[in-house]
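Structures follow.
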Structure 1
Amino acid sequence: MDFAPSPLAPPWWLRHGHANTIYSFLRPRGVRLPPAHEDWIPLRPAADAELLIRSHWQRHPAPALLLIHGLEGSSEAGYMLTAAALFLRHGWHVARMNVRGCGDSEPRCATLYNSGLSADVAAALAWLATRPGVTALALAGYSMGGNLALKFAGEAGRGELAAPPALRAVAAVSPCLDLAACADALHARGNYLYERRFLRHLERRLARHAARFPGRYPLERLRGLRSVRDFDDAFTAPFTGYRDAADYYQRASAARVLAAIRLPTLVLHAEDDPFIRITPASRTALAANPAIRFLPVAHGGHCGFINARCNGEGVYWAEARLLEFFRGALGAAS
């Protein structure tokens, strides 16, 4: 597949990981999407959880894009809205998936979410493949959603999960595919504000779960937590089927299944991302798999990739690359 993306050239003041990350989060997106359809997909065998998918449909047959957000995000995250708007303008159907228990799906999910729920991605894709007018499928995830997308692709390549025949390509933006390395990086002194924000949101979500299910979660464990790794060790791992944080990070990381990916796959990563680390072993696996196009760039931060205005193709470089890659991978279907 011919894919020669234009280089990312942020303005000088955004050529720093923190600057691009924070600016992309605070920058008004100015996105106005048409009203979304809301669908609830029961998850089996976990009958106590449902996926909420917000979708937008063209009036003509077209390919469909499934988008997955990052940790403590939702279908309303800025990058989800920007990507949806771009693909809608180019004639695609778009579905924005809320990871179970995130966004407005939280009250209808009795379980905590985690970074390894690739079977939920399979359920969302299976549902999307049955919608009228869908000619092909593409899958893209950001951060935690990028890990989920890659993990699904690898497990589908190994025959552990079923991929719809209509699924043609996968992409991951700033994926935390090495969870342990990313957790360690997040706990670095320079990332204190990011980690405190994630931890505060995780603790508040847990408190809401505990209020709905009295006695289920030992809230006394929240005292003294100093890191996301601590939270995962105390709550995420034991309440989602893992022994501890180390077991969770190893089993839920997409890194362990990169070699099995068979679908055309794009991985976008900024080397100045404040807290996403891709280990040398994973870089070797990415480079060794001919199905994967690993595209590291010097600048871009975490899920930022804000480009200079003067380049003529818009400021959201990563979203433009997703469209370019998927149109090439789907060929005539797009």
Structure 2
Amino acid sequence: MQRSANRMKTISGLVFLLSLLLLAACATSIRSQHKISEIRINDDFIIVTATAKDTLSSLAAEYLNDPSKGWLIAEFNHIKNLTPGQELCIPLFPFNKGGLKSGGFQTVPVLAYYSFSKNKPSKIAITQDDFKAQMKYLKENGYHVITLDQLLGFLDYQEQIPEKSVAITFDDGWISVYDIAFPILKEYGFPATIFIYTDFIGGGKAMSWKQIKELSEAGFDIQCQTKTHRNLTVLKKKESFKEYFKSLEMEISYPKKLIKKKLNKECKFLAYPYGIANNLVIAMLKKHGYRAAFTVDNKSNPFFIDKYKINRSAIYGKYDIEKFKNKLSVFQNMELK
């Protein structure tokens, strides 16, 4: 009897030791600075326990090699902040690239601005204070301003973006973008894209190439809005179809080459003048290497939107903050009633 009991103790000890060895096999490393184990679940997840020194950004930097991806950890664990001792599952892959949920799907608003003024709004000119209030609203309400490259990754079903993502664009190339919008965006750390039509640049109310280069070097994305801003879908008076076709190719190809020459930058996006296009225009864009194009249809964008008909919402000068909020739809509810 005693021999049997000893044998059971030995077996129990071996089982316990084996369990420890299996756990050690799962653990890939020790977080030496915090003396807390991390456990890797195959190549997809790591389980960690947060310490007082941790933040979402620091965990993202440590495990995802990108401090800006703290939102990915937060969204997976359905949290906004960390507390010491909290156990977290860190996903090592994009777990919801299309933003699909049981009740609907993610949509991304793309905002289109034109010009700005110090204190007097017009139809297309937003005051400095109103623009700052809009950017402040985005920052304080958890919106993530993304680049068009990130948006394209989402539309290509290759990249996951934050649930409350929004993109910011400017049309034409007005100098007030440089004077008024640029400092405010720098203050909030927001990226933006400027669509320019190249014949406008250097004019009295437009930016110079020097200013555009400064914006580009500061991280702003410079893209095309054709050469002259003509309506790409309509023949001019007494214009033959052959002349229209030749003009259309010039409108699309010339600014791409000029921006390459001036900024050493490859353009891949175009904003349609007046927000309209047809099948010939889209075919021409594809021929010249554009990967996406933008309208001014007042809608947000799911991942399955036509990449040559991406929606944008125009933000006009006399919009109050409530009208601005209405442009920020980030989810399409599809629950059956």
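Computed from the coordinates by the stated procedures, all read-outs in this text should not be read as laboratory data. Source: prediction; values computed, not measured. Cβ atoms are built from the backbone, for glycine too; each structure is taken alone.
Overview of results
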{"quantity": "Structure from which 1.00 was derived, FRET efficiency 1/(1 + (r/R0)^6) of positions 124 and 156 (r between Cβ atoms, R0 = 30 Å, to 0.05), options 1, 2", "calculated": "1"}
{"quantity": "Per relative contact order in percent (Cα under 8 Å, 6 or more apart), the highest-valued of structures 1, 2", "calculated": "1"}
{"quantity": "Structure responsible for 0.15, with FRET efficiency 1/(1 + (r/R0)^6) of positions 76 and 172 (r between Cβ atoms, R0 = 30 Å, to 0.05) calculated and labels 1, 2 on offer", "calculated": "2"}
{"quantity": "Structure responsible for 128, with volume of the Cα convex hull per residue in Å³ calculated and labels 1, 2 on offer", "calculated": "1"}
